Structure P
Amino acid sequence: MTTYAALLRGINVGGNRKVPMAGLRALIAELGHGAVRTHLQSGQAVFTSDRGDEEALAAELTAAVEERFGFRAGVIVRGHAYLRAVAENCPFPAADLQPGQLHVTYFSGPVEAARFAGIDRPAFLPEEFRLGDRALYLYAPDGLGRSPLAAQLSRPRLAEDLIATSRNWNTVRKLVELTAPART
């Protein structure tokens, strides 16, 4: 049995695309998964499953959310080892930064660095970004909402079938904690 985090893109933002967390927990349990929990209202669910295919789990959840809530929300599913690796491989000094200054954008698949080659990085300093394994790390000292680099990064740079969803560093760390194997 593996513990996974499901990251839903663009739900419960500005009163749109509403997914009640109790409804999301019930939906995931109805799909046969166990130990279902949610974190915050912004689209994180943690669950256990004996099905080991993250892409298949994401596709299943995407279809179920669309059927239950009436809209298509991109879903990325990742296990503890991946989430822990993302946190451990952060290229920025996370321990020295405020959690609101550091964000991770998770991608549903690999992203080529060439997609970001046209960004004039020095023009955005002190803001910076680095690509990782299916993740992009963003240091935005004034926060994501005021970040000109985040606005530039969010412009369409990805393949149509690639899902991207961002989380602040507090949520990144919490997902590692919530998906950690139980200690006995």
Structure Q
Amino acid sequence: MSETTTRERMISTAMTLFRREGYQATSWRRLVEEAGTPWGSAYHHFPGGKEQLAVAAIELGTAVVAKTIRRAFERTETVEDAVAWWYRKAGEALAADDYRGGCPLATITLEMANASPAITKACQDAFAAWHTLLVGLLSEVKDPGDVATAIMNNLEGALLVSRVHRSSDALDRAARHVALVIRAS
């Protein structure tokens, strides 16, 4: 097993802190301390500053979610089961993080979408990548683009409600509702 690099630790830490606390509330100092990296490494690895690190964290979050989506479809027999598996894993991850996390893009997207063109573009690209992946995996359903949108929108909303209520019940319900959409298509 390879040791993570300073840059990788900083990106992973940024993804976690931005997801939990937001971009504005996460200082460079806090990022460096939480990552356990030398202070000089911040600008060495990210000469574009915190915004460049945020884009890298969004890209990591995109890859993590894409891997989870692929796993869901590989480990299940039906689209409905894949969605239920994905939503269940999201609920388990949220509970394990004491309901502080959720989608790796939600908080930073809500906070920074109109404040930073680079972060906005990274978020747009991330959501588009997830949508494209889902569309490809939904080849057996009618209107896979619409179903992919329903799956993503329901997950994002259910994560928010689950975070507020400190319960994965909203995710369980959302998976059942999406199953109805899938069956109808």
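As an exercise: Rg and Dmax of the Cα atoms in Å, for residues 55-126 alone, calculated from one structure in P, Q, equals 16.4, 45. Which structure is it? Traced to structure P.
Between structures P, Q, the greatest calculated value of distance in nm of label points 7 Å out along Cα→Cβ at positions 63 and 79 is seen in Q. Where does the value -8500 come from, among P, Q, when helix-only ellipticity at 222 nm (-39500 (n - 2.57) for each DSSP H run of 4 or more, over all residues; to 500) is the thing being computed? Checking each candidate, the match is P. Among the shown structures P, Q, from which was the value 3.3 of distance in nm of label points 7 Å out along Cα→Cβ at positions 47 and 143 calculated? That value comes from structure P. I have 19.4 for mean count of other Cβ atoms within 10 Å over residues 39-46, calculated from one of the structures P, Q. Which structure is it? Of the structures listed, the value fits P.
State the single structure among P, Q that was used to calculate Cα extents along the principal axes in Å, for residues 135-174 alone, giving 34, 13, 12.
Source structure: Q.
Each of P, Q could give Rg/Rh (Cα atoms, Kirkwood Rh), but the derived value 1.00 comes from Q.
Throughout, read-outs are computed from the coordinates displayed, never taken from laboratory work. The shown structure was predicted, so the numbers you read here are calculated from the model rather than taken from an experiment. Cβ atoms are built from the backbone, for glycine too; each structure is taken alone.
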